[in-house]
Structure P
Amino acid sequence: MSFSGLAQLAVSTVIFLLAATSAKSWAVQPGLGKLVLTLALYTAGNLIMLRLIREFGMATAFSLSAVIQLVAVNIVALAYFGERLGVVQGVGIGLAVVSVALITLGPALAGK
């Protein structure tokens, strides 16, 4: 993985995190401005994802992005919005992290 790719992944994660926060804010108190902001943020994040797909391939780019967003969004949901996860949901998040690690590291672990 190149430094440029990791930087783009970080930027897209921040953008998607802002978009998710904006979407939750819109869900609590709908407004046209929040909706436009949410759509603009998701669009920007997806445009960066297109570059990551070119660099890393579709499976790796989306897997990495998905698990990083999964963890980051849950941290925001729990810490900022006061949401709670059940035990089964927490185990599901843990399994998702493990599965993406295996997908991402699989070729290296298999010696390819």
Structure Q
Amino acid sequence: MKQEQNKDIFNSLVQELRRGNIILSVLSQLETQQYGYSLVVSLEEKGIPVEAGTLYPLLRRLEKQNILESNWDVDTAKPRKYYKLSENGKDIYEELCKEWFKITDNMKKILKSQE
């Protein structure tokens, strides 16, 4: 029983770690325009699973914050909304990457000091 409980706790904590990285993961894929499902597939292929129910609200929020811009392609059988980084979004993404590398460098130092 305890081992199963620990597995559940571990899985929950891993999910929290991933949740904190979703924004940066999504932004990294939007230097060229993509639609929602293509993002889900692209991220999944790179080992970052994202549920559609998580992704679409995030895309809408990032668009409202002027980090993403979007346009509809209605020339296909199924209209699709495409997203890509706005000019503001490119700047923010670049700064987030710098911050991410600082955080990961510091985490490496902390974790190595525990060895």
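Throughout, read-outs are computed from the coordinates displayed, never taken from laboratory work. From a predicted model like this one, the values you see are computed outputs, not experimental measurements. Cβ atoms are built from the backbone, for glycine too; each structure is taken alone.
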(message) Given 12.0, 39 as the derived value for Rg and Dmax of the Cα atoms in Å, for residues 16-79 alone, which of the supplied structures P, Q does it correspond to?
(response) Q
(request) Work out relative contact order in percent (Cα under 8 Å, 6 or more apart) for each of structures P, Q, then name the structure with the largest result. (result) P
(message) Given a value of -0.54, -0.77, -1.06 for log10 I(q)/I(0) by the Debye sum over Cα atoms at q = 0.12, 0.15, 0.19 Å⁻¹, calculated from one of P, Q, which structure does it belong to?
(response) Q
(request) Using helix-only ellipticity at 222 nm (-39500 (n - 2.57) for each DSSP H run of 4 or more, over all residues; to 500) as the calculated read-out, with -30000 as its value, let me know the right label among P, Q. (result) P
(request) Figure out for me which of the structures P, Q the number 1.0 belongs to, where distance in nm of label points 7 Å out along Cα→Cβ at positions 8 and 56 was derived from the coordinates. (result) P
